[in-house]
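In the part that follows, the structures are each spelled out as structure tokens.
No value in this document is a laboratory result; all are computed from the given coordinates. Remember, predicted model here, so these are calculated numbers, not experimental data.
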Structure 1
């Protein structure tokens with residue numbers, strides 16, 4: 001199972017971070033529209049991510065809900081038929097929610113940086129430091145904290161839960 005170190009933070013402005021990321025990134029930004037459908041799953045999270053080109057990815061992941069850099073374990077399988085797969089998973093597992101977002105993706109070294117505009121929630125930053133097979137989580141946490149400092153991300157901006165959970169909490173208030 002692949003691993004990374006993740007952080008998620010609420011930000012005031014995606015536009016304010018773009019110049020910093022353009023100076024740190026070794027790639028041009030990629031714009032992605034993502035439609036994530038989540039399904040019931042007892043030992044982690046299971047989501048089907050559909051893209052506007054008709055492709056998709058089925059993603060299982062497991063991570064703790066806590067502030068700051070945290071280790072995430074994940075497995076990804078691609079699909080050319082996300083609509084049919086969504087239907088199968090909804091019938092077999094039960095659909096528990098949906099998250100729609102516009103993502104601007106940067107790569108800073110081995111760290112995937114996502115600037116997300118999440119429908120119904122606002123603007124966010126995610127960092128995913130991809131770990132090597134035998135690398136310690138602590139090494140990735142240090143790297144995430146260094147990049148957070150360069151981007152001006154403060155501890156009070158960090159979010160411990162997933163967008164799905166934030167949407168559910170918002171809809172219950």
Structure 2
């Protein structure tokens with residue numbers, strides 16, 4: 001994550017472990033490997049070494065919007081789940097529904113970063129992000145500060161660039 005610039009672009013400390021991320025398309029996220037928007041269009045399964053008695057937060061962000069050279073929308077929130085018991089993501093509270101990668105045509109590779117944080121306590125909120133509003137210009141560091149997360153306990157990332165599926169992603173925001 002250091003060589004990809006995730007540190008310092010998004011976080012200050014490297015995750016303690018690697019999160020395992022598998023997509024229904026059959027692809028698996030490997031640190032920095034390029035995947036296509038078509039391959040990652042559906043919500044993945046994410047697991048990590050977890051304490052079953054603890055709660056966790058999972059974030060998926062794109063720090064390269066609209067491009068890595070001009071990240072004026074850094075970061076775009078692609079998925080957020082809070083209050084995950086252990087590593088049972090399906091049992092957590094979805095703060096922002098999963099949206100696949102949608103890098104605009106001609107903007108090159110974007111990094112898509114999964115980060116898992118151990119919570120100190122249950123997060124109480126009725127907020128749910130359903131549209132594009134609330135997804136642009138979020139900062140992982142703001143979540144870390146607001147909820148006193150500390151360093152991520154797990155993480156992983158892939159890179160993606162435009163393919164023919166991207167217009168379907170963009171249509172979800174109109």
Structure 3
């Protein structure tokens with residue numbers, strides 16, 4: 001997609017629209033470069049809520065935000081007339097939350113989780129890349145980042161299990 005098309009699509013969104021505001025990761029998706037990284041950063045205040053809940057509560061929160069995210073991303077994508085515009089970053093918010101499920105909240109764990117999630121989201125190993133290319137709509141927008149979050153969560157849990165983290 002060329003720059004003019006991307007810019008025109010963005011003009012169709014309004015931060016005053018709650019669906020658009022959330023899809024844009026509270027506005028972070030409007031960053032002029034690396035909007036996915038800024039969208040992931042937008043998840044950090046929500047990550048601080050996770051340790052306040054039991055694991056079941058964390059899972060329920062992430063599930064609800066994922067399901068709502070399908071609708072959020074679908075509406076924003078449809079309103080823009082573009083599938084998975086880079087400014088739509090709600091999927092990154094949810095992916096980062098998945099990464100940090102049941103992970104003790106320390107500065108190093110947060111930094112490592114952030115880096116691992118961004119790597120999986122950018123590199124998109126199989127099956128993430130396949131889903132990114134072949135599954136469309138709000139579900140498709142969310143699915144690749146949910147998978148990247150699950151890969152990152154597994155990586156974090158392995159690092160914690162082998163005591164390579166949380167030092």
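Side notes on the structure shown:
- Label whose coordinates, when helix-only ellipticity at 222 nm (-39500 (n - 2.57) for each DSSP H run of 4 or more, over all residues; to 500) is calculated, return -21000 (choices 1, 2, 3): 3
- Read-out Cα Rg over 2.2 N^0.38 Å, for residues 42-81 alone, computed value 1.54, structure in 1, 2, 3: 2
- Test item: log10 I(q)/I(0) by the Debye sum over Cα atoms at q = 0.10, 0.22 Å⁻¹, for residues 34-121 alone calculated as -0.28, -1.31, pick one of 1, 2, 3: 1
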